[in-house]
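S.K.: Next up: the structures, one after another.
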Structure I
Amino acid sequence: MQPDIRKIVTYDEEVLIEGFHPAATPWRMFAVACVVRNPWAGRYVEDLKPEIQAYGPVLGKLMSQRMIEFAGGGAAIEACGKAAVVGLDGEVEHASGLIHTLRFGNFYREAVEARSYLSFTNTRGPANAPIMVPLMDKNDAGRRSHYLTIQFAIPDAPRADEIVVVLGGATGGRPHHRIGDRYQDLKDLGHDVDNPAAV
């Protein structure tokens with residue numbers, strides 16, 4: 001059982017000026033999207049596991065390799081995330097199923113040597129629906145400079161019986177980040193940085 005991939009779409013953005021001020025280093029965000037046929041479209045299927053286990057490794061390996069080629073190596077990717085948009089004949093559960101499996105995401109996490117989980121969105125929409133890929137620092141979930149979102153759309157996808165599966169990455173954080181990180185907020189509020197729930 002193999003995913004039926006109709007097309008692969010790439011997105012690449014390089015920002016030289018942000019907020020009317022030149023970036024010291026160009027800020028680059030990019031994504032790889034696979035448009036695949038939804039094997040569960042138009043019907044209710046109780047057990048999604050066979051397709052998840054079959055599709056996950058194929059998509060994870062292919063898309064991770066593309067992302068590493070984009071960046072010029074895993075070390076160049078500082079922020080990462082994933083997303084899926086299911087077409088109108090599918091459930092949001094179908095979008096979730098293809099990206100929320102270690103058989104998919106671990107290819108990317110290992111390729112970039114990430115310690116954080118992959119931030120994500122899973123939504124439903126028609127062709128040309130907004131695709132939002134949230135990113136965060138691959139090793140530090142509290143580093144706000146790397147809270148980013150890639151946004152793009154594919155004019156002819158997803159069709160009603162398709163799912164768009166996406167990996168995203170960035171080579172750095174916002175060029176002029178100056179809002180600090182969550183650790184300073186915790187200190188200011190009197191919380192233990194290592195145990196935020198403690199007061």
Structure II
Amino acid sequence: MDKKGKVIILVAPSGGGKSTLARRLFKDFDNIKFSVSATTRPQRDYEVDEKHYYFISDEDFDQKVAAGEFLEWEEFYGGKKYGTLRSEVDKKLNSGYFVLLDIEVKGAVNIKNIYGDECLSLFIKPPSIEVLKQRLVDRGTENDETLNLRLARAEKELDYADRFDQVIINDDLDAAYEEVKKAVVKFMNQN
């Protein structure tokens with residue numbers, strides 16, 4: 001590939017469907033690569049370091065922040081930190097790939113500001129908070145405390161929707177994916 005790539009951001013409140021939509025994009029487009037984030041949270045049994053996340057210590061994370069190695073980072077959910085490494089994104093962009101970021105709203109706004117027109121930002125919106133709550137309950141991964149934290153965070157995240165290039169309501173997964181795919185294809189074909 002001789003052309004520099006571009007950035008695609010998918011943002012949604014937890015349980016909004018962004019990971020499922022991202023997996024479908026990877027299946028349909030071999031020129032889209034995932035940007036692996038760094039985190040200080042513990043690695044889960046099924047996770048592979050450098051595939052799911054770069055699992056690093058708080059000290060290493062703070063050193064990378066001080067050195068300006070993150071495009072964006074955030075601390076949340078029990079003090080755990082997550083961030084997008086500039087080197088991870090640049091390596092893929094310079095190889096001509098479209099780099100997909102699955103990140104939080106504030107980081108997405110920062111990255112959109114950095115990359116401008118070379119970045120497509122899509123906000124995946126649940127049809128309602130009630131539907132989102134039911135999706136999180138159905139996942140079976142939340143206790144009452146984390147459920148309430150995620151819902152409170154979702155309320156705040158929804159306020160950012162108008163800062164994105166496009167808002168896609170995920171009421172029906174297949175229909176939402178078709179909208180995402182259409183937006184991505186159009187973005188890929190822009191000079």
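Here, each number is a calculation from the coordinates, and none is a lab measurement. In this text the structure is predicted, and so the values were computed from the model without any measurement. Cβ atoms are built from the backbone, for glycine too; each structure is taken alone.
S.K.: To which of I, II does the computed value 43, 29, 22 (Cα extents along the principal axes in Å, for residues 78-173 alone) belong?
M.R.: Source structure: II.
S.K.: Determine which structure produced the value 26 for relative contact order in percent (Cα under 8 Å, 6 or more apart), calculated from the coordinates; the candidates are I, II.
M.R.: Structure of origin is I.
S.K.: Hey, distance in nm of label points 7 Å out along Cα→Cβ at positions 94 and 166 derived from one of I, II reads 3.0; which structure?
M.R.: The read-out was computed on structure II.
S.K.: Quick check on the output: -7500 is helix-only ellipticity at 222 nm (-39500 (n - 2.57) for each DSSP H run of 4 or more, over all residues; to 500), derived from one of I, II. Which one produced it?
M.R.: Working: I: -7500; II: -13000.
Considering all the candidates, the number was obtained from I.
S.K.: State the single structure among I, II that was used to calculate distance in nm of label points 7 Å out along Cα→Cβ at positions 14 and 118, giving 2.5.
M.R.: I
S.K.: While we're looking at this one, here's another question. Taking FRET efficiency 1/(1 + (r/R0)^6) of positions 102 and 182 (r between Cβ atoms, R0 = 30 Å, to 0.05) for each of I, II, which is largest? Could you put the intermediate results ahead of the total?
M.R.: Numbers: I: 0.70; II: 0.95.
If we compare FRET efficiency 1/(1 + (r/R0)^6) of positions 102 and 182 (r between Cβ atoms, R0 = 30 Å, to 0.05) over I, II, the biggest value is for II.
S.K.: Supply the structure label, taken from I, II, corresponding to volume of the Cα convex hull per residue in Å³ with the calculated value 122.
M.R.: Source structure: II.
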